[in-house]
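Structures incoming, each one as C-alpha cells.
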Structure I
C-alpha cells in the first residue's frame, strides 16, 4: 500500500478541526433550544473521542449512556467506558440491554446478524427515550470511514441528530484522539461493534482501515477504480469492494425516499448529501 497517501490523509490541522466541531455542537444546541446532548458510550475510540469533546464543551450537560449487552459485550470494553466517564466527569447511566434483547428475541426468528443489529436499534430507542425526556440532542459516533461504506446499523447506531466526527476518517480520528488526550489503549485497540461475540470490524470487512481510508480518499477525488488501484497499490478486488459498499449504502445515508416533482429535486438532494459527506 502507498504510505504517502496515508500520510497525506493523516496530515491535518486537528486544532482547527476541534474548534470547528465545538462551534458546530454549541450552535446546534443553541439553535434547537436543547438542554444538552446525549450519546452512546461503548468504550471504543469513536464514542470515547465524542465523550472527550462533550466533556470539554458541555460538562454535566452531556449525558453518556453505557449500554452493554453482557451476553456479548467484553467487560473490558464496558470498563473503558466507565473509566472515561469518571475521568471526564460526565453524567451517565449504565443500562445492560441483555434482558431487553432477550425479550425481543423470544418473538423473532433467530438470525445472528439481524439480532446483532437489533442490539444497535435497542440502544437507539433508549437514547431517544432519554433525549425526549431531558430535551437533549442525540450525537452519533460514526466516523467518516464507517459512515461512507455504510458500516453502521440503519436506525441503530446510525440514528442521530448530529454527527460530530463524520468528517474524520478512522486514521484521522486516531490522531485527533491523541490530541484530545484519549488513552493510548483505546486508540490502539481493534474497532469492535460488538453486535455479537468476538465481533471485530476489520475481520468482518476483510480489509484494514488504512486501506479503506486510502480508497475512500481517492474516491473522494473522483478517481476511477483502476486509477485508485494504481495510486494506492491496493488489490483491485479490495478497491472494488469498498467502492461497491459506498455505492450500495446510499440508502442508509439519505433520508427516506418521497414523491418528488422532478429529477432536479432529486439531483439537488443527492448533491447536498454528497457535499455533507465530502464524497
Structure II
C-alpha cells in the first residue's frame, strides 16, 4: 500500500543499496538495504544532491555534505507540517511511507467523532500523533527518547494541533502499558511501531520476534469497550505482513484484521520501494 498525496517528498530513484530523495528543496542520498537492484544512473552524481549518508565499516556513519542546506526545515503533507533534520543513523525524523497509515487511522477517527482517545507507543517524532490530533483525537504519545518526544511537540505546533490534542510521555513503552492497566485507563485506538532491537533504561534487551506478542497482548487489554482500531507496524527485514495479521488475530477479540506491505513509489521505471509492513485490527 502506498500514498500518492505527497507534494513535498519525492523518491527520485533507487538501486545499488541506496535511495535518492527530495525533502522539500533538499536532495538526500541514503542507504537502503532493500534496494538491491541496479540503479538507473550513478545516484551520487545526481545534479543538485545536497548530502549523502555514508556508512562506516565500524558501525554508524556520517553525512557528506555536497551542497549547503539548512540544519532543519519543514515539509507539508496536506495541512500537516513536519520538521526535517538529518540525524545520525541516516534518519531525517520522518518516515514518509507512514502517511498511508495516518490516512487509514484518520478516517476511523473522523467517522467516530466525539474525540476518541488514542495511544501511540514508540511514537518517535509524532507523525501519526500529529495526524490524529489534527482530526480530533486525544493522543497519548509515548517514546523513551526525550528528544524525539520534544520533536513531536514541535511538529504539533507546526501543524497547529489543538493544545489538548497530544499528551507527551517520556517512558519505556512496556512499563507505561503495565502502569496504564493498573490505573484502569483505556483507549479507543492503539498503534505501535516497535523497533527490531532495543535496550531499555536498565539495560533490558528488546528483540521484536521475542517480545512483540507479549506487548500486543498487554496493550490489547487497554482497549475500551467500543474500540476503533489496533495498528502495528514493523520495519524488521523479512517479517511478512501475515505475521502481523496472525499476531493480531490471536491477541485481540474477534474483528476485521488485515495486513499489507508499505511501499513508496519512485519517479523512475515504475519501481516501488518496500518499506516494512502493517497489520490493522478493527472491531
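Of the structures labelled I, II, one was used to calculate mean count of other Cβ atoms within 10 Å over residues 39-46, giving 25.1. Name it.
Numbers: I: 25.1; II: 14.2.
That value comes from structure I.
Comparing structures I, II by distance in nm of label points 7 Å out along Cα→Cβ at positions 47 and 215, which one has the largest value? Please list the in-between numbers first.
Working: I: 2.7; II: 4.5.
When distance in nm of label points 7 Å out along Cα→Cβ at positions 47 and 215 is computed for each of I, II, structure II gives the biggest number.
Kindly point out which one of I, II the value 37, 28, 18 was derived from, the read-out being Cα extents along the principal axes in Å, for residues 127-206 alone.
Values: I: 37, 30, 22; II: 37, 28, 18.
Clearly, the read-out refers to II.
Could you tell me which structure in I, II was used to calculate helix-only ellipticity at 222 nm (-39500 (n - 2.57) for each DSSP H run of 4 or more, over all residues; to 500) as -17500? Write out the running numbers ahead of the final one.
Numbers: I: -17500; II: -7500.
Answer for the origin of the read-out: I.
A value of 2.5 was derived for distance in nm of label points 7 Å out along Cα→Cβ at positions 111 and 191; which structure in I, II was it taken from?
Working: I: 2.5; II: 1.6.
Clearly, the read-out refers to I.
Out of I, II, which one gives 21 for relative contact order in percent (Cα under 8 Å, 6 or more apart) as computed from the coordinates?
On the way: I: 21; II: 15.
Going label by label, the one that fits is I.
Each reported figure results from applying straightforward, stated rules to the coordinates on display, with no laboratory input. As the structure is a prediction and not an experimental result, all values here were calculated from the model. Cβ atoms are built from the backbone, for glycine too; each structure is taken alone.
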